[in-house]
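Each structure below appears as structure tokens.
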Structure P
């Protein structure tokens with residue numbers, strides 16, 4: 001079974017080895033276990049991922065050692081500063097290239113270190129321009145709400161909070177392309193009544209998603225936890241039974257100040273976040289169903 005891969009390159013001197021090792025460690029490599037005996041020494045530099053690429057026919061016009069990075073421009077600046085500290089300024093221009101686009105949807109720069117092996121050591125640093133590069137293939141939702149229908153269930157209790165949550169949710173769906181005619185708002189007395197209204201709306205099959213908004217403050221009621229548990233269970237059960245996504249925007253806070261922070265004052269707006277989650281879940285469901293029908 002394959003466990004790992006090691007690429008061994010000769011450096012001209014111990015000083016060159018140490019200098020390059022310090023540079024690569026500063027860029028994000030991890031220090032591995034080195035070795036030393038009477039014939040020489042080595043430094044192990046570990047990267048999170050290693051690849052072995054085999055080529056037949058035309059050899060690609062890339063350096064033999066390619067290092068994939070995040071933040072290519074910052075890496076280039078760090079390498080340039082290291083080069084200026086170790087080589088004459090007039091040499092750096094010929095040894096270090098600028099980041100340039102490649103034909104394989106990425107950007108790349110190279111650096112040649114003369115004190116490597118006989119022909120020098122050439123490193124290529126590159127970054128993919130594909131935002132999904134390296135990620136497992138997955139179905140992900142889009143954030144366009146055009147053509148989607150939403151019901152928003154909001155509690156009147158603690159209206160100073162829930163009204164802010166409602167405005168955040170409306171901002172989220174409208175900004176994402178939903179038409180006002182496709183959004184229906186239902187007000188219920190308190191958080192306890194949210195699951196019942198949400199289920200009725202979901203069972204009507206008129207909506208692609210239900211957005212639930214409410215606020216429970218621990219200091220206002222002795223049965224805070226019991227209410228929250230039932231509200232969360234009821235919303236979740238409605239979602240499971242009907243198959244209609246329910247976005248959870250019910251705040252559970254210790255104080256009014258905490259609730260205000262989560263309703264748009266300091267910590268974002270939970271109503272907006274719930275709306276975005278609802279849009280994404282509708283998109284995911286549509287993609288899954290489209291895949292099933294096309295298979």
Structure Q
């Protein structure tokens with residue numbers, strides 16, 4: 001039997017994915033008819049980007065699974081027409097890219113690199129930075145990306161705490177969960193990395209109160225989701241010195257509007273949503289494996305719990 005796989009994403013993504021996805025399906029032994037314009041009544045799997053024109057899943061009577069090309073599923077999970085399983089993207093390329101970006105920015109702030117790189121007055125500041133073991137890092141979100149970043153930072157020597165909705169157990173990481181655990185995880189943190197999903201429960205998790213729990217002059221690094229931060233509260237904390245610097249890769253509106261206060265603030269670094277992205281080949285391997293599992297009657301990988309939104 002030939003498996004019918006619809007690719008539903010922007011046209012330029014099809015150009016990028018057609019060859020690697022065809023190859024990946026072949027390598028896992030799936031004979032597939034892969035295309036962007038299949039009859040609705042034949043479609044069994046949808047390789048999906050949330051910005052696709054496909055928004056009504058009820059028109060696919062044989063649909064077995066929707067396989068998301070993005071790590072984020074916050075705009076897909078609430079779709080009431082979707083009854084089939086939804087899998088999010090968790091692939092090596094995405095994880096490794098996030099590890100590298102987070103580690104780079106943590107080290108930038110830990111070592112105080114800006115004072116040497118941006119030094120128009122040619123100052124000769126004295127003193128070395130503390131060792132990693134003297135600088136605490138907290139990661140909010142201990143899913144695949146957060147756990148991988150936490151493990152890397154512990155290897156460098158940072159004491160790392162993490163917080164998640166459900167209790168986790170990660171070697172070398174202090175794991176907290178629940179409402180009470182959030183304050184314990186953030187209390188006195190020098191650097192905070194945000195890798196939570198965007199859900200009603202996580203919106204504005206960093207607000208006026210929680211920013212006050214951090215060490216004076218703490219650094220915020222957000223490669224997760226824009227709504228995790230109350231923008232106005234962060235600006236107040238930056239102006240008061242409670243937060244020393246914020247490196248932000250994601251925002252409530254993207255691209256970040258030209259008149260937004262983050263652009264001009266001297267203690268904010270804006271990066272254009274580049275912390276990590278899916279690589280076509282590794283992402284194609286993940287999609288193909290889930291199609292193979294579906295056809296073999298095996299459990300899908302990385303299924304979304306749609307009751308919580310991720």
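Of the structures labelled P, Q, one was used to calculate Rg/Rh (Cα atoms, Kirkwood Rh), giving 1.19. Name it.
Clearly, the read-out refers to P.
Here distance in nm of label points 7 Å out along Cα→Cβ at positions 130 and 234 has been calculated and equals 4.8, so which of P, Q was it run on?
P
Kindly point out which one of P, Q the value 0.05 was derived from, the read-out being FRET efficiency 1/(1 + (r/R0)^6) of positions 10 and 274 (r between Cβ atoms, R0 = 35 Å, to 0.05). Walk me through the intermediate numbers first.
Details: P: 0.05; Q: 1.00.
Attributed to the structure labelled P.
If mean count of other Cβ atoms within 10 Å over residues 66-73 is computed to be 22.9, which of P, Q is the source?
This value belongs to structure Q.
Looking at relative contact order in percent (Cα under 8 Å, 6 or more apart), point out which structure of P, Q has the largest value.
Numbers: P: 15; Q: 19.
Across P, Q, relative contact order in percent (Cα under 8 Å, 6 or more apart) peaks for Q.
Tell me which structure, out of P, Q, gives -9500 once helix-only ellipticity at 222 nm (-39500 (n - 2.57) for each DSSP H run of 4 or more, over all residues; to 500) is calculated.
Answer by label: Q.
Taking mean count of other Cβ atoms within 10 Å over residues 34-41 from the coordinates of each of P, Q, which one would give 13.2?
It must be structure Q, since only it matches.
Here, each number is a calculation from the coordinates, and none is a lab measurement. Just so it is clear, the model here is predicted, and its values are computed rather than measured. Cβ atoms are built from the backbone, for glycine too; each structure is taken alone.
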